[in-house]
Every structure is written in structure tokens, then in C-alpha cells.
Structure P
Amino acid sequence: MIGAVLAGGRGRRFGGDKLLFKISGKPLILYTIERLEEAEGIDEIVLVASRENAEKLERLGYGVVIDELLVGPMGGIYTALSLGDAFVVAGDMPLLVPEFVDFIIERFYLEKKPACVPRWSNGYLEPLHAAYLREFRSFLGEKIKSGRYAINRAIRESEACYIEIESLPKEWRESFFNVNTREDLGRIRGIRERVL
């Protein structure tokens, strides 16, 4: 399965290209990539970029595909699925838990559904920490053509399988942590010695 890292966001809240912001001399996105590489179910890493940041990301040494749609996460997932089944994460998720990634991939292949997505008890989904079937791309394509770009809604309208988060080990939940602001970096720095 492809590990697709969405890297097309502009980082408005962060105030600059957060994915290339260096923590201990290493770009933030590399922490995400390296954790994803530790998952046994991932065969190849691909970065889904915008045209404006593709060249910088190519320097990291991974394959880069261009999201020409730029309609948010749905466009990134749609682009990734052109390459095959994909486990999709956001590039700003440096605390990914490889065992959790493998757990989702295992369930994905077992359930044989178009998507396998973690879900909180309040119904909130984690679509950027989920596995998708290549064939789900055509379903997303229909939504995109009709101007409906909400990935959560598309997932709910499909025959997705859900993983109930509260039933999982609590330590796996840090896998969902993403960096939105510079203040969020403090959390990473505080636990870097333990996790990173």
C-alpha cells in the first residue's frame, strides 16, 4: 500500500511553510514520513504537493505527485488514489503511531470497503489518518465534478468501514496530533526526547 502524505497546504495559521520548518535541524514533514515508513503495511511513500511547493519537496528524496485540483483534502486523496490503494495522512502529523497505521491497513484489507476511517464517539472522523481503495477515486471524482469537496461527507455517503477510536489503546491517539500553529511546536519539543 502507498503511504500518501498530503503536503499541499499553505500553512496560513502557522505563518509560512510549516512542513519545511525545521525542528532539531529536520523538516517537520520528515518526522511524519519517517514514522509512516516504520509501518509494515506501507510499501512506498509519495508526497502529494501543490505545484508551488513540489520542487522543494522533491529535494527530500521521495516521489512527488501534483494535486492540480487544489480543493482541499479531497483533492489530495483523489490525486493519491491515481497511484493505487493509499493510506493517507497529513504532512503535519509528526507523532504518527506505526502500529496504529498497520492496524487500520489490516482492517481495511479485512473489511474490503472503499475506505477505513477512524471515528470518535461523537461522530467526528479522521479522514487524514485513513486507508482508501483505489476505486474510491471515481466516487470522489463525481463529488468533485459537482463541487462537493467535503471529504467527511463523501466518506459518510460511501460504504466505509469505521474504527471506533475509544476502543483502541489511548496512546495511539497522539497519532492524530497535527501542527497548526507555532505554539503546537512546543508540544513536539516537549516530548521529542520520548517520541521523536
Structure Q
Amino acid sequence: MSDVTERVVLLDENGDPCGVAPKDAVHDESTALHLAFSCHVRDERGRLLLTRRALTKRTWPGTWTNAFCGHPQPFEPIPDAVVRRAEHELGIALRDIRLVLPDFRYRAVDASGIVENEICPVYTAEAVGEPVLHPHEAMDARWVEPEDLAAALAATPWAFSPWLVLQAQEMSGPGEAISASAWREAAA
């Protein structure tokens, strides 16, 4: 599905759907609350996939983040959207898809002033195959050990997308940096 035709589900403050808007019209300096999802992908060895967002991305271009994120289309079940975006962005199939943070919500402003304002359930999954990156989505990808990601997030949180940093904290517990054991538990 082309990003030009994608739509997002708008949400009220209670998280209930209240409308639909074109994706490219929603993300600006006053982004309305909308539905999204985030997925952390591991390989059969337990390594986590990090991707570097393409420079053409409207928000956080060139920033390292979790495997992929996206927006479910109106009436599309979120797990179906996760599968769709994995294929589109990374050219991979997924297995063992699990919802790990059903109520994750965040608001963040990037350097250009564009706002992300999402209720964003977080999933984990295992990759089937190696990624083949869509050039408009990701410019680089790396498999990393959970311990290495935990150390990098603790040392340089500013080098990663704000949603990855926040999700890592929530997966570990309030006020804690993510631990390697938390990644492994979320993926198990």
C-alpha cells in the first residue's frame, strides 16, 4: 500500500475512534491523537532488529529505532497491519506475534517541529528470513544483542527514536533503563 493512500484512525482522549484522515495530512505541528503500532523483531538467535529511518521520512529521519512502526487502516485488525507493514518495510514474514504493551501512548516533537501523538500498541515477533529494506522506509538495519541495545539506550538515549526509548523503559519498569533480560522476557 502506498503511503499516499494510507489513512489513519483518529482517536478521542479516551482512545475511541472518532474519525479518519489521510496519513500525510495528519503529521504536522499539531498532530491529532491517532492509532498506530510498533513492532520489535528478533531473529532465531534472540537478537533484535534495529532500523535506521530513511532520510525521506517526515519524522525523525535518519534515526535508529525498533524494527518498524505503522498505522492500521480503518477496520484493519492491528495484527494484520503488523504483518502488512513487515512485508512492506522489511520484506520479511513474521511468526509468533505477541502484544506486549497494549496501552502504550506517547507524544513527541522532532527537531523540525513535527509531532507524533499516538496510542501505539507494541508487539514483538520473530523474523522469517533476512530483511530487504524498502528504501523509503529504512536506510540501514542491524541485528543487535539485547545487552548491547540496553547499554546503548542507557548511554545515548538521544541517538534513538523517542518511542523506542519510552517503550524500552515501559518494558523494564517505571524509571528503569531497559535490561537485556526484559527484552528476552518480552520476546519469549
| remark: Computing helix-only ellipticity at 222 nm (-39500 (n - 2.57) for each DSSP H run of 4 or more, over all residues; to 500) for each of P, Q, the value -9500 comes from structure P
| message | Taking distance in nm of label points 7 Å out along Cα→Cβ at positions 25 and 153 as the criterion, which structure among P, Q has the greatest value? | response | P
| field | At a computed 0.9 (distance in nm of label points 7 Å out along Cα→Cβ at positions 81 and 121), which of P, Q | value | Q
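Any read-out appearing in this document is the output of simple, stated calculations on the displayed coordinates, not a laboratory observation. Nothing here was measured: the structure is a model prediction, and the numbers come from that model. Cβ atoms are built from the backbone, for glycine too; each structure is taken alone.
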